[in-house]
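None of the figures in this text is laboratory data; all of them are computed from the coordinates on show. The shown structure was predicted, so the numbers you read here are calculated from the model rather than taken from an experiment. Cβ atoms are built from the backbone, for glycine too; each structure is taken alone.
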Structure 1
Amino acid sequence: MALAIERNPTRAVLSGPVQIGGGAPVVVQSMCATPTRDVAATVRQADALHEAGAALVRVAVDSARDAEALAEIRKRTRAPLVVDLQEHYRLAEKVAPFVDKLRYNPGHLHHHERSLGTREKVAYLASLARQHACGLRVGVNCGSVAPDYEKRFPGDPVGAMVACALEHCAMLDEVGFVNYVVSLKDSDPVKVIDANLRFAQARPDVPLHLGVTEAGLLPDGEIKTRVAFEQLLARGIGDTIRVSLTLPNERKAEEVRIGHAILEDVRRGRFRSVPELPAGLNIISCPSCSRVENERFVELAEQVREVTRFAEDHNVTIAVMGCRVNGPGETDDADLGLWCGPRHVNLKRGSEKIGTFPYDEVLERLREELDRLLSERAVRREEGAR
């Protein structure tokens, strides 16, 4: 039996041939994990994701070489393309003619070219999007919120994310650009729900892109994603979705199929999630994407799950990140974090760096640090019981 859901009355945003919001069906999208400079591999993956049901396919551009490759990718694929600018927003000039949508991260925009004001940078991106008939996504991530917002909202990371998104919307509105969507992502589905509920109440007109960032490996990654998506979509919140799983390249299309399955289940009133995740070991890991500098990242994430199973009854969060862009910041809130470079893995405890280790040595060091963490907690419990 279909569930009658009254959708939020968002405006229509166009990304090439794809309408997001304005009463259109919820759009499923995904992201290529291949190096963008590898044109043939990226075209194959973009086509595979599109054929699996991704209405939009995102690629990351980290260099002028990537930007040049994107022009050729555009010629060879039918998939509508979104470009992820990350730390290199000036590359928008080179890629906007070849894509249907630009995504920028306000946190990275803040850190780049600090001599310029944020409003100038936003106006620059809006002018390019307008010139080339692109959509825009304001993509706010938990691990890269600009420091000013963190200072304004101490102890309230969700409030910082929402304030950042609202202020960037105001900047776009000020320059008369309204063809944009917003995303507020965290690895904790409860925070994703909270952030999107708060934003939707403040700006019900702005289409929302839903995602649980670094949802991790299956099956846990799907469970976390369902927790957030089911509760938001059932409230009429969400106009496009991305399922972010740690998967090898040949399996990336599973993200798309799972996204469609979640939408169908919500439409039919079939809910599989629970309001809160059970306590215990929580491994978060980012989806493999073109910024990953060593393909062993996915294998490492799977190995982390195996070597830490002995701690599955302990409330410990371990983050495994695949690149230098998101790795340093988005491991800070984890008890233990690993972020991967081309040849070495950086191991952290909270925001403190423990060291840098080869791929074939880091698991042993992780196990040692996890043992030390659990032992320290046990000592504190004993002292507290005296």
Structure 2
Amino acid sequence: MRALDYLQSKQLHRWGPDYIRHLLSRKRESAKVDGTRHLLFSFCDHWEPLFGGVMDPQADARVRAWMEGYPAMAGAFRDADGQHPKHSFFFPGEHYRPRWLDDLGRLCRRGFGEVELHLHHDGDTRESLRADVSRYVEEIASHGHFSRDRSGKPRFAFIHGNWCLANARADGRWCGVDDEVPLLFDLGCYADYTFPAPENEAQPKRVNQIFWPVGDLARRRAYEDAERARAGAKHTDRMLFITGPSALFVDGRRPRIEGSAVTSHDPASEARVSLWGDLGICVEGRPDWVFVKMHTHGAPEAEAASLLGDGGRRLHELLNKHYNDGTAWKLHYVTAREMFNIAMAAMDGASGDPNGYRDYALPKPPVLT
């Protein structure tokens, strides 16, 4: 009974059928790979200095810990392209402090990541959400963050606070706007990195996939109906969804659910890291480019101590052990933007080494140029 309760708490009834579909398609696609596989690893952090309702002095200390600790930890590792691990800092618009965005800019210029948009909101209307997102994008972009399109408009990736994208909860909490997906795209969002969310009712029925939402994008939970991203086809009128690994597997002797979160109480393990690449998340038709999007909440002290210390070092030791021998696998540390660009290149039929496509569709943000 305890095992059944655990599986129900992880929403397996919601995504289990699509997980079986994925296992079958993965087996067929993996058989087509002849040669080196490339693992694209993106660490997307719900990076909240004010997490837990702390005051600014404590939040300042959290920011300093990352400015000092991340280069010290990540500087010891490199991928197949000579790049250090990169962190995608999904910064909450409602936490805006100019000094923190300037600090992140200095870290990004050293090659350790990029900034994207995170947002918690509740009880919004379309008008109030549009006003808030527009303001947050303008504020963060003023520090040189976010890519720009040809017209100069900021383009950003997005993670929804409390997972409740497109008014996902039945009770309407933590959002309030059914047509959030097209609204975000209109404001400059190029991709969503919110999912999976196996402990939340917002969890989609679709897992282990890069996809485009289809149908009526203005409806609640518009991400439920989707078209898998594939080589030879793409959309330019909506944002892409890139989901992290989901699986039922055995870690040691314990059956458990993989939900894409790396935390202080659930750090990277041999079994988990081995699983991520084996799941083979890819653009259909390009199975040798494997996309692994993980997430965390890295700012609070306990999480930072792990990610900037032994937990972070163990993560990158295992990634290099499993995916960077140069023959069977090559490892590529990518930001959320770079991962999106490489996915778009795959849809346009690109092949070979994905390193050359990091800036394929969206250029580096001004802070990096």
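For relative contact order in percent (Cα under 8 Å, 6 or more apart), the highest value in the series 1, 2 is held by structure 2.
So distance in nm of label points 7 Å out along Cα→Cβ at positions 126 and 198, computed for just one structure, reads 2.4; which one of 1, 2 is that? Could the numbers behind the result be given before it?
Details: 1: 2.4; 2: 3.6.
Going through each structure in turn, the value belongs to 1.
When distance in nm of label points 7 Å out along Cα→Cβ at positions 86 and 182 is calculated for each of 1, 2, the greatest value falls to 2.
Quick check for you: by mean count of other Cβ atoms within 10 Å over residues 134-141, which of 1, 2 is greatest?
Largest one: structure 1.
Consider the structures 1, 2: one of them gives -10500 for helix-only ellipticity at 222 nm (-39500 (n - 2.57) for each DSSP H run of 4 or more, over all residues; to 500) as calculated from the coordinates. Say which. It traces back to 2.
One of 1, 2 was used to compute distance in nm of label points 7 Å out along Cα→Cβ at positions 78 and 254, and the answer was 2.7. Which one was it? Source structure: 1.
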